[in-house]
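The numbers here are math on the coordinates, done by the rules we state, and not lab data. Bear in mind the structure is a predicted one, so any value in this text is a computation, not a measurement. Cβ atoms are built from the backbone, for glycine too; each structure is taken alone.
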Structure I
Amino acid sequence: MMFRRELAQQLRVDSVRASAAAGSGHPTSSMSAADLMAVLLDGRLRLDFSRPHEPGNDHLVFSKGHASPLLYSCFKAAGAIDDTELLTFRKFGSRLEGHPTPILPWVDVATGSLGQGLPVGVGLALTGKRLDQLPYRVWVLCGDSEMAEGSIWEAFEHAAYSGLDNLVAIVDVNRLGQTGETMHGWDLDYYAAKAKACGWRTIEIDGHDLEQIEAAYDQATTPSDGPTVILARTKKGKGVGAVEDLPDKHGKPLDDPDQAIEELGGVRDLTVEVAKPTVEGAAHEFSAPGGELPHYDLGTEIATRKAYGEGLRALGNRRPDVVALDGEVSNSTFSALFRDAHPERYFEMYIAEQQMIAAAVGMQARNWRPFASTFAAFLSRAYDFVRMAAVSRANMCLMGSHAGVAIGEDGPSQMALEDLASMRAVHGSIVLYPCDGNQTARLLPQMADADGISYLRTSRGATPVIYPPEESFEIGGSKVVRDGGDITLVGAGVTLHESLRAADLLAEEGVQARVIDLYSVKPVDSVTLREAAAQTGGIVTVEDHWPEGGLGDAVLDVLAATDSLVPVRKLAVHALPGSGKPAELLQQAGIDAEAIAKAARQVLQGA
């Protein structure tokens, strides 16, 4: 125990030193959990730091990502980084960022937005049990403040439901949050009651008693039928009188770090030999019989959401790494077709969109390619998880169905009218909005190959197939589906078909409209748009979306970078819609064929 006691003090000292060198950080939040990490490093964690991508490695997730000084101090103690690098904490160009990111090979995902690490841990644990089929364990260090987040309890529910006995949550109950005492302070019984109600094995300990910690880890690693949570009563700033268990010490370096280091026993240079995985070997591989993507005949009608499901099922036949998740709407998103064909690679996440996205992030961290689907409107509930997935450099695919007023009678609560804007704003994202079945199916393999976060917007109602099955579609491309030199109409999805109808109306008046299918909203085909601006007398963009941040703004972004003075009219949904038939709602919003033709006439007339 003496070594572990000294190791814990070293972790505290190094957390103080790193934060002092940076002039910022969260040393007190790190100091409270130092004993918990010292025991974990010395004998419990099985992670080969020299081979961070070894499939059998355990996974260590700091859900309380602000305790990064402690995590980096653990890496130093394990010999993964040296003292010189430790003291680059938070400095420009350093790998040791203010909150952990996968720029470090021992970090699976970015954490720091509280309430996300445990849900991602659920995804990693699901991957170990059902996909990789390897006996690694997932350890997640949580803070007590984040126990107020609903996403934490989504994780508790799903972990127990799925019987994730390879998941251990360690909750650092240090009582103090950023501005004062947490909601439940040191009431471990309260946390335990909730966890037990969800189906977890619970262990309550003094988080500074090394023997109790050792016993808790012993119990957590014995066979059970579900996950384990260790609730550890700790003191923030443990070991330094100037900050221990005192308010208003959160998120700042210690005023006198030298005195604190002396009080903690001085600088140490201990190295711990972290255990390596007991089982080596590759992750499980599923069979993939191969086959073709679905084909749809010209002139037939199919909803793009159904083409997504049929295309995803086919993609699962071709790629054994593709997995699917859904938020209990699989009969609407048609991911149920993938479920029926590949049940071992399908995950029902229920009405818990944050957990769904977090699970996908965990799965992709182990090199699976997840497709997560739900109604586009409901993805907004998980937007912070999507944002953080980008910080994690995650490679994953999202599908949002039932977008826009075109869904009809369900009304505005179900109508995603913000999704193009929000997904365009995600760093490095791809945003696609197909208009027919063949286009939808042929975009899916490219999404699966793409780096970053890809988003596919699909429609509820059936739309005509206008492209032959052999047509190719590139991310970042567009299609000129009708040529004309008078004016350009730009649409995608539902509004592409309305634009074609508008072009027919204009043709009866002798006006030749060019119609562009801007199915790739990001990245956008700037070459085709600039050509249209140079060759026609104006541009009308039309989208089943609010006017801010969607397709129209994507077009304007391109034109703003040129010297073009072509007039642009942007049609979008401006008034809050209600329930009604799709045609009625498109007309009310001013984005149907008649409204598009009217706008085109006005542009040509200079009105």
Structure II
Amino acid sequence: MPTVAETIVSSLVRLGVKTVWGVVGDALNPITDAIRTTEGIDWIGVRHEEAGAFAAGAQAQLSGTLGVCMGTVGPGSVHLLNGLYDAKKSHAPVLAICGQVPSAEMHSEYFQEVDNDLLFADVATFRATVTSGAQMPRLLEQAVNAAFSRPGVAVLTVPGDLGEQEVSAAHEPRFVVRQPVLHPDPRSLDEAARLIDEASRVTILAGIGAAGARAELLDLAGRLKAPMVLTLKAKAVLEEDNPFEIGQSGLIGNPATKTAFDGADLLLMVGTDFPYPEWLPQGTPTVQLDRRAAHIGRRTPVDVGLVADAGVGLRALLRQVVAKDDGSHLDKARSEYQTWRDRQLGLVGDGADQQPSLTSRVIAKVRGVGENPRDLIRPERLAALVDAAAADDAVFTADTGMATVWLSRFVRMRGSRRLVGSFNLGSMANAMPQALGAAALDRGRQVVAFCGDGGLTMLLGDLITAVEQQLPVKLVVFDNGRLGMVKLEQEQVGQPEFGTTLHNPDLAGVARAIGLQAWRVEDDDALADAVAQALATPGPVLLDVVTNPDEVALPPHATPDQAWGFAIAKIKETL
């Protein structure tokens, strides 16, 4: 008879799981030993369990199969929490296997004992503690099926003495991986089509939920002559070769999205739970299509909600809505978007794929007098050079904060590029461990992480994992010595910068000491060659680029209060 540990591991292999992430420990020893003796699955030991949870979540998002991480008794399981919250909010199917004290000692405040079922109550869609071998494989089936059905996080806790118990069940675990395809209610569909037909100017807000319906979405945008605002997660699959897209909204966005929202007399939301209602149009009739009914109407009032798979719902709308003749709404938004992009390229200089107009170069010079008097490397230029040098099938990850801003604005998702980040939880320190997860999926595919210096140094120890496992990640560090987004938030409301300064070591020197190939760049003239060399070098690489900390990433529509706040903040900082 197989043991509990062997049943878990062999079942994961049949499911297609290739790696398990974590830190070994006594309660997990039977499971890690089963991994050691089983072909087709690898153990990747990390230096911090949070990094393992981030890596597993990234794999789930990129592969569509289950991500798996493990944490042993007490603190080992607690350390998983942040990465698991990111998986929960990203709707990534992840199984966390947690160790527990021996079953006879449970509920006795034994050394390192933590109530995992209580600890993970908020983050997990399923959680259970195995109390006997007879419960397997039922509990494993429930855990995996729950992770796929939401999708989200399932936590299975295994006491140290249970892993080696024999399993008496005769059948192998059976998992329900494929989920039902939802069709819209016909009456709601008729009402949505009527509202769309009555509107003269439609704007589409598209999210990652529309990823599998790209063709249908483009067809509908063309029929409605509708500009398309993309969420950051949708950027990877809907940006390139899209004549309707106008970039992102929110703090990372651009003025064209505000023009498109304000000028619309109907908003069509498809597959998005965009979390910032203050950036959405107010009082505009809205139709929302989402497979999760709980998402409809929770960000902005919705006139008609369509609970359906994006592809099914869009095909149904295409059969009913009438084509529009007036393209002025789309033309205006696209024109403003192209002008904004040209202004952004003015900050880049030479070496990027596209070159800005003379006007934009002049504006950039004027901005530089106030923003960059020491003529430091602009982060915009670094991002654009990475975009030009990276492979067309590269996977990008980005730390929360200014690194995400620069990626959003200067990296185009051409070819089969993919993008992963902590775009719902907004955690620090996610880019590097998510890059490790992506690289472990396919060591032949380029993986580029946009790391903030604050984020990288928070989980710096797992640079060792990149070396130990020879994961060929390219870690690009925007080293501005700041918690840049916090600095921007403070200055927006008129507060002087406080508590955001980071006294960093030579991060390239640290990386070389660990075993990575690494370069530090402080001179703009050396930047283009350094980027090209770093991305072309085999194995794990770190590029530490000292960038301007005072770069201002203006929101799409800076209000007078925000402008006044920046002015007051700069006066206070100077004094």
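For mean projected area of the Cα convex hull in nm², for residues 1-112 alone, the calculated result is 7.3, so let me know which of I, II that is.
It must be structure II, since only it matches.
One of I, II was used to compute Cα Rg over 2.2 N^0.38 Å, and the answer was 1.08. Which one was it?
I
Which structure, out of I, II, was distance in nm of label points 7 Å out along Cα→Cβ at positions 377 and 545 calculated from, if the result is 0.6?
Answer for the origin of the read-out: II.
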